[in-house]
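Structures given as structure tokens follow.
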Structure I
Amino acid sequence: MKMNPILLLLQKPIRSFLYTLLYICVLWMIVPAVMAQPRFLSNTKNIKLGQVEWKHPVRTHYTVTNTGDKPLIITSVEPDCACTVPQWTSIIDPGEQGRIEVEFDAEALGHFQKSLAVYTNAEPYLFYLYFDGQVVRELEDYTRTHPFKLDNVRLDKEMLDFGDVQPGTQPSVSLDIVNLSDEYYEPVLMHLPVYLEAEAEPAVLEPGGRGMVTVTLHAERLKEVGQVHSSVYLSRFMGDKVDRANEIPVSFVLLPDFTGMSDYERRNAPAIRVSETTIDISSLQTTKKKVSHDVTLTNTGRSPLQIERLQVFGDAISVRLKKSTLCPGESTRLRVTIHKRRLDRTKHTLRLLMMTNDPERPKIELTIKAE
């Protein structure tokens with residue numbers, strides 16, 4: 001059977017067109033997969049510690065940002081010697097930040113330069129971070145290591161930040177103190193909440209002496225998850241009173257308790273997805289007295305998602321959550337409103353904190369840029 005000559009002439013161009021179309025479709029599927037990847041960005045590559053006092057361990061940290069569009073996984077952080085102990089955020093979602101914290105034991109006198117090998121799922125898969133300084137027998141200047149001053153007492157930190165706290169645990173934070181007066185000094189923390197205990201070592205500092213107050217948080221004495229802000233007050237002299245000048249803020253976030261969750265329950269747990277964690281409404285301010293922005297919350301897990309607590313930090317913010325319980329696959333709207341008149345008098349960073357029953361993301365923080 002003979003084919004129509006016209007069809008024979010058209011057969012080759014049609015076949016070529018089909019091959020080209022197939023090639024474009026394959027590229028369309030492959031390119032997004034190649035482009036979608038995590039990216040590792042550290043706020044610094046080398047930290048200068050300067051002088052470090054002999055046998056007084058020092059801590060520092062690197063802030064890591066995932067600038068990609070897939071979760072960044074830090075699988076391992078390997079120091080070049082046993083003198084350094086690292087801790088790190090294992091999973092960093094796109095656009096979010098994590099930390100790599102290191103503690104250096106300062107057991108050997110002299111100059112030092114240390115490195116950390118950071119292994120991730122981002123290309124290149126290995127990054128190096130560094131810190132250096134000098135271990136000395138005696139510090140000549142306490143203004144660097146103890147930058148916060150209360151009369152004749154210098155402190156290494158101005159607040160007690162316990163970070164994320166697991167239920168039932170008893171984490172501690174140490175406050176390093178130097179007595180620069182010519183009199184004996186007894187470091188006492190006043191107005192301790194029921195969930196805090198403090199112990200000074202030594203109990204009395206001689207003139208020019210240095211000591212430490214260890215503050216322990218008893219999480220079992222807390223009843224509600226979420227962020228807690230309170231204050232304690234460091235006595236500067238015998239008979240000292242509570243005052244704004246000797247106030248030391250205390251901050252921590254109590255996480256939900258997932259210790260009794262089985263593997264089956266974790267596999268079938270709820271999972272929250274947030275449309276955005278940074279809300280920039282500065283371009284929408286114009287002349288309006290208030291401006292609103294909607295954030296979408298979705299349960300991508302296999303069981304009901306509970307928004308257990310929603311905290312607002314900043315007088316200029318108000319929020320409205322349409323639903324606090326989401327079935328699998330369900331979404332809801334979180335409306336965030338900024339009141340322009342209150343922006344000038346707010347003392348807090350504008351942010352929201354959500355506590356959920358998602359075991360992988362029990363804490364969700366939203367930051368608001370209003371100007």
Structure II
Amino acid sequence: MAHAYIPGLKVTEFTLIRKERRLPLAGEILVKIGDEVKGEDIVAKTYLPGNVQTVNVAGLLNIPPEDIKEVMVKKEGDEVEKDEVIAFTKSFFGLFKSYVKSPVKGKIESISEITGQVIIREPPQPVQVSAYIDGIVKEIIQNEGVVIESYASLVQGIFGIGGERRGVLKLVASNPDDILTEKDINEDCEGKILIGGSLVTLEALKKAKEIGVKGIVVGGIEDETIKNFLGYDIGVAITGQENCNLTLIITEGFGQMKMADRTFSLLKSLEGKIASINGATQIRAGVIRPEVIVTQKADINKMQENPFKYSQGLEIGTLVRIIREPYFGKIGKVVSLPIELQKIETESYVRVVEIELEDKKRVIVPRANVEIIEV
């Protein structure tokens with residue numbers, strides 16, 4: 001599995017979050033602008049059309065298609081139960097009868113005198129959309145969804161699996177170098193989102209799933225561990241739909257990688273609070289990052305002291321992560337941006353950036369080999 005990252009990772013203690021919550025098709029909006037909602041609250045609902053079942057009544061009763069309506073005991077629009085008789089014929093002076101039963105519960109949608117077939121539509125499937133985060137309803141998208149707004153702490157990862165979940169954050173690592181094993185997981189972890197260190201093992205993932213852990217946030221993971229946990233190889237283009245009953249968020253990369261001190265410290269400070277997490281990852285057009293969101297009460301003073309803004313590019317003091325060897329995963333601050341092109345190992349001439357790492361060591365790398373951490 002290749003390392004492929006898009007610049008613009010966000011790790012911030014306090015920022016404004018806006019979440020668009022949409023239905024897959026037109027439906028009913030259950031809230032109004034200004035309503036305060038919890039992450040579990042249902043804000044919109046609709047119904048997906050049920051599956052269609054086709055029954056060859058003419059063939060089963062051995063009659064011409066044009067005679068189908070003469071043998072039907074149900075007409076178009078009628079409700080039917082599973083195994084309920086929908087048609088029958090009599091033979092040998094009425095002594096014997098042949099029946100056709102409905103294979104499913106549903107409604108008779110059509111009876112064709114051309115094909116001799118009956119189409120039964122199963123009941124519609126309800127679809128509900130939750131708020132996902134605590135916040136205020138700021139916009140209504142007519143018949144489609146809403147926009148929820150809230151101030152929150154935000155940690156984005158580089159890769160994840162599993163969908164949206166909510167749970168209380170629980171720290172199970174003493175420091176960002178720790179490896180999360182099955183020994184660190186017990187019954188107290190049920191329903192929690194666990195914060196690990198540099199790596200999570202396959203045995204830990206299996207035990208977490210068995211106990212009922214909601215999610216795991218950790219620095220790194222082996223590619224083979226993901227494959228063995230899911231039972232199949234996974235691509236990195238689009239994730240989030242895996243049916244694994246556990247959301248996994250990787251903050252640093254593949255292999256054993258110490259979680260960044262800033263990320264670990266922030267998550268540690270949030271222990272015991274309810275978090276909304278989503279492992280969905282998309283690295284192509286329309287980048288989607290896996291995320292951990294912990295909503296915070298709006299604090300005007302904090303908003304003024306720590307105004308969040310999206311980075312406009314590399315500049316002196318920008319916090320970055322190096323995404324290529326030999327310094328892969330290292331985090332530091334930009335200390336200089338030389339204008340002149342410099343020759344690198346491949347003998348190409350590129351623009352470079354000088355970075356002071358967390359251990360105060362200074363390195364020079366191509367600008368294309370870093371991603372910005374927006375704080």
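Each reported figure results from applying straightforward, stated rules to the coordinates on display, with no laboratory input. A quick note: this is a predicted structure, and the numbers were derived from the prediction, not measured. Cβ atoms are built from the backbone, for glycine too; each structure is taken alone.
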Value 2, 8, 14, 16, 15, 14, 11, 8, 6, 4, 2, 1, 0 of P(r) over Cα pairs in 5 Å bins from 0, in percent, for residues 219-362 alone was derived from the coordinates of, among I, II, structure I
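For the read-out distance in nm of label points 7 Å out along Cα→Cβ at positions 83 and 251, a value of 3.2 was computed from one structure; give its label from I, II.
Numbers: I: 3.2; II: 5.5.
Matching structure: I.
Hey, distance in nm of label points 7 Å out along Cα→Cβ at positions 147 and 291 derived from one of I, II reads 3.2; which structure? Walk me through the intermediate numbers first.
Working: I: 3.2; II: 1.4.
Among I, II, the structure yielding 3.2 for distance in nm of label points 7 Å out along Cα→Cβ at positions 147 and 291 is I.
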If you rank structures I, II by distance in nm of label points 7 Å out along Cα→Cβ at positions 163 and 187, the highest one is II
Mean count of other Cβ atoms within 10 Å over residues 179-186: greatest across I, II for structure II
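Among I, II, considering only relative contact order in percent (Cα under 8 Å, 6 or more apart), which has the greatest calculated value? Intermediate results must be reported in sequence, preceding the final value.
Details: I: 10; II: 18.
That would be structure II.
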From the coordinates of one of I, II, mean projected area of the Cα convex hull in nm² came out at 26.8; that one is structure II
